[in-house]
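Please treat every number below as a calculation from the coordinates, not as lab data. Just so you know, these numbers come straight off a predicted model, no measurement behind them. Cβ atoms are built from the backbone, for glycine too; each structure is taken alone.
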Structure I
């Protein structure tokens, strides 16, 4: 009986502590029509369950998922992930983690763009100062965007591992431009945009 009481007291003192959980990272990626969250809890941090919360620009967070049970480890850093299958479309989605009463993570955000079955979406055509072209890049491969003036001159080349490129109308003369998105993972995607 003494052993049971002793163990209960130790468990209570562990779960009753208020030390905040620390994370090495928390990241969000668009994956097709979902948002993939990944994080790592630092070695030595423990909690009783993880609640995943999401908000839009109003920052009124709602719980969208839970990972039950003891989380973290005294011995090693542990990785976790979660797939949000219903993010707010065409909006900035904010995410944070609540660690079973042991604090909140920092907030991360992602602009979730619903491609609507298209190979790309160009926000701002004719091009504006802060236009973006979004496309699928679920595996984070290197994507190249080559941009050509209507007369055939190559005027710009961009590379990155994200699922979008920023474009600024001030970087181009007025006219019609053609582009090609390509990566080692798929068929090149052609497109056109206008600059006034």
Structure II
């Protein structure tokens, strides 16, 4: 099994420079919220399915833990939720308020279908994870840092640290730094994606 490292990345959008140049010359392809949501959801599911075992190994072998953490390699739902809401936090940088609402709504509906939930149930879960991420990250506004801290608390990793950090119930900064480098691999490269595609939502709010 390969280990996750800063050298190994999960590029959801990998484009050659000449492809970006050509697309800028002849215009970007239009993409609707339906298609974009499909790409996003499928990419997230595939990325987690293919790599969560590696993430678990990286966590369990982290030298900052005095005891080996216990994380089942099929217990990936919490990790997936953290990745999704973390990526949601970046949407406002690339889309208008209306576009963001339409896209998030479509993504939420598709994840609801995957998990056999209603839209409202899935939306509530995303909201709870978003609130949790911002709460454990306060006062920092670094999204990646917040995702790493959310993972630390959702998987109850504090109990495996040395006595000092275990009593604080706070993550060791060295562990968080390594976790940040892993989380970065799961952030969508919207800038590159939107160089090739023009988001043209069909639905109106």
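Where does the value -0.79, -1.15 come from, among I, II, when log10 I(q)/I(0) by the Debye sum over Cα atoms at q = 0.13, 0.18 Å⁻¹ is the thing being computed?
Working: I: -0.79, -1.15; II: -0.77, -1.33.
Considering all the candidates, the number was obtained from I.
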* Comparing structures I, II by distance in nm of label points 7 Å out along Cα→Cβ at positions 82 and 178, which one has the largest value? -> I
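For which of the structures I, II does the calculation of helix-only ellipticity at 222 nm (-39500 (n - 2.57) for each DSSP H run of 4 or more, over all residues; to 500) return -19500? It would help to have the intermediate numbers written out before the result.
Values: I: -2500; II: -19500.
It was calculated from structure II.
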* If Rg and Dmax of the Cα atoms in Å, for residues 98-137 alone is computed to be 11.0, 30, which of I, II is the source? -> II
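Identify which of structures I, II gives the largest calculated value of distance in nm of label points 7 Å out along Cα→Cβ at positions 146 and 170.
Looking at the calculated values, the largest one is I.
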* Asked: Can you say which of I, II returns 39 when relative contact order in percent (Cα under 8 Å, 6 or more apart) is computed?
  -> II
